[in-house]
Structure 1
Amino acid sequence: MIINKFGFRSNVKSVSLSVMDCSAGMLSISLFKDLLKVHKNSVALVLSMEVVTPNGYNGKVKSMHMANILFRMGGAAILLSNRKQDKHKAKYKLQNLVRTRLGSDDQAYQSVHQQPDEAGKVGVSLSQELLHVAAKALRTNISELSPLVLPYSEQLQHGWSVIKQKIWFLAGQKGTYVPSFKKAFEHFCTHAGGKAVIDAIEDNLRLHKEDAEASRMTLYRFGKTSSSSLWYGLSYLEAKGRVKKGDRVWKIAFGSGFMCNSAVWKCITNLDPNLRNSWSDRIHLYPVEIPEVCDH
């Protein structure tokens with residue numbers, strides 16, 4: 001549809017990553033990162049979107065109606081380039097991308113599972129173990145990302161706490177040291193998959209309320225827009241004028257399979273907060289106080 005609408009050349013390489021759930025956007029970035037290493041002087045267009053209509057469940061199993069309730073339509077377009085002449089126009093540079101998949105674990109694989117009910121109606125079943133699986137995937141992902149982004153002082157403190165845990169006479173100490181990721185990143189765009197998901201990430205990473213503000217406001221205004229929610233969150237930070245040149249943004253996305261993917265973007269230009277985006281018409285009204293009873 002995009003190729004036809006905009007009349008792209010016949011040699012444009014098109015890839016569809018449909019049915020890849022909430023991680024599709026990050027998987028697309030990963031794919032084109034590798035492609036742009038091979039194809040020099042090239043530009044890539046990523047369209048990250050959620051289309052709920054084809055996957056609507058019309059059966060009678062109440063628990064499988066969760067997907068109908070949770071998801072909302074949403075989309076974002078991202079332009080990537082490896083051309084030298086585009087450097088002065090680019091907003092961000094991709095510094096790190098780490099992908100984690102726990103599909104070999106049965107509990108993780110079945111935590112978000114598409115299957116037919118007894119009447120043959122296909123729907124998505126969400127396990128009660130979903131948050132536990134997400135936490136495990138996040139820990140695994142962080143263990144690979146941390147050496148790439150954390151200062152040595154934080155790595156040493158974490159490593160020493162792990163060693164002390166394993167020494168028998170110090171086995172009673174409370175947990176291991178959780179590194180301060182605020183020393184590695186200025187901004188966080190976490191998966192806006194629900195209040196419980198955002199709360200869990202905030203708690204596990206020991207973030208402050210303002211660190212998760214962009215994700216909470218994205219969920220409050222747009223709902224669960226799947227893979228595009230990370231871009232809505234980044235647009236929120238830009239509209240607020242918070243992202244400065246040199247700042248690093250950590251994006252965290254989850255998906256069925258089960259997957260956890262991280263991307264680190266560095267701002268390489270002075271952003272104009274007055275440029276229009278999805279928040280421009282009402283950014284002055286945010287943040288808002290979200291009632292505890294309100295949970296998307």
Structure 2
Amino acid sequence: MRWKTKRRVIDVTDRGLIMGILNVTPDSFSDGGMFVDVDAAVNHAIGMLQDGAEIIDVGGESTRPGAPMVTAEEEIERVIPVIKALRAASDCLISIDTSKAAVAEVAIEAGVDVVNDVTGLKGDVNMAKVCAKSDVGVVVMHMQGTPDTMQDRPEYEDVLRDVRKFFEERYRTLTKLGVNPQCLCFDPGIGFGKTLDHNLQLLNGLSSLVVNNRPLMLGVSRKSMIGKVLGLEEAEDRDTGTVALTAMGRNAGAKIHRVHEVKRNYEAMRMAEAVVNADESF
């Protein structure tokens with residue numbers, strides 16, 4: 001299984017990737033306001049790379065439940081200085097977490113390799129064109145509703161079947177629009193328009209969500225579902241639960257793991273891979 005990004009093609013058949021979260025927002029649910037300064041953001045990114053991350057995901061707009069939208073101009077002002085400074089400091093893969101084509105286009109020009117879109121490239125009619133033209137890696141996430149409405153009353157006939165059908169439709173549509181199928185990666189969108197039960201069902205059935213041999217990305221880091229299961233109010237207290245889900249998710253076939261705290265999740269992923277890839281003859 002290979003995933004094509006703008007900078008390089010990555011073989012994720014046996015070796016997964018950690019994507020480190022770099023929020024340059026004032027209001028993200030876990031680390032809002034901590035990395036709005038360019039130097040602080042780049043230093044944090046370098047630290048995540050040293051801890052094992054291979055992709056840094058830069059986001060300039062919070063997508064927590066109820067988060068207000070920001071303009072493309074404001075998002076660009078937040079992310080581009082950080083992307084340029086990080087690209088000057090490192091040859092790592094950089095992802096832009098945005099649903100706006102204008103932001104993605106400027107970010108790609110600044111050195112981005114991957115576009116990570118929580119709307120599955122449905123929020124902006126120009127996003128597929130931008131991604132196809134640039135031949136970047138594309139993370140297509142499933143979300144029911146919008147960040148402002150997604151947790152009102154999410155409902156599914158069968159959440160696993162419905163998310164898989166969404167992936168199948170997105171694969172057909174996006175490849176027809178010119179997106180290289182090797183660039184596609186799918187994310188079930190844990191916590192985005194799902195109840196706790198929906199999230200647990202998706203995690204339990206991850207292996208059934210693989211479409212056309214495209215990699216799955218899992219983004220569960222510090223999310224409220226962990227808090228609900230473990231009775232933890234503070235986001236920073238949910239890292240142990242995140243690590244457990246990273247190991248479990250890697251065992252179920254998720255190839256890319258998007259996390260806040262890199263080191264322990266990197267170690268958990270590598271440990272799970274040692275078991276998954278063990279030679280059965282021994």
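Values in this text are rule-based calculations from the coordinates and carry no lab data. All of these numbers come straight from a predicted model, not from anything done at the bench. Cβ atoms are built from the backbone, for glycine too; each structure is taken alone.
Identify the structure, out of 1, 2, from whose coordinates Kirkwood radius over Cα pairs in Å was calculated to give 20.7. The value was obtained from structure 1. Can you tell which of 1, 2 yields -9500 when helix-only ellipticity at 222 nm (-39500 (n - 2.57) for each DSSP H run of 4 or more, over all residues; to 500) is derived from it? Traced to structure 1. Each of the structures 1, 2 was assessed by distance in nm of label points 7 Å out along Cα→Cβ at positions 120 and 216; the largest value belongs to 1.
When Cα extents along the principal axes in Å, for residues 88-231 alone is computed for each of 1, 2, the one that comes out at 42, 35, 27 is 2. Computing distance in nm of label points 7 Å out along Cα→Cβ at positions 112 and 272 across structures 1, 2 gives 2.6 for structure 2. Highest-scoring entry among 1, 2, by distance in nm of label points 7 Å out along Cα→Cβ at positions 80 and 208, is 2.
Computing relative contact order in percent (Cα under 8 Å, 6 or more apart) gives 24 for which of 1, 2? Only structure 1 yields this read-out.
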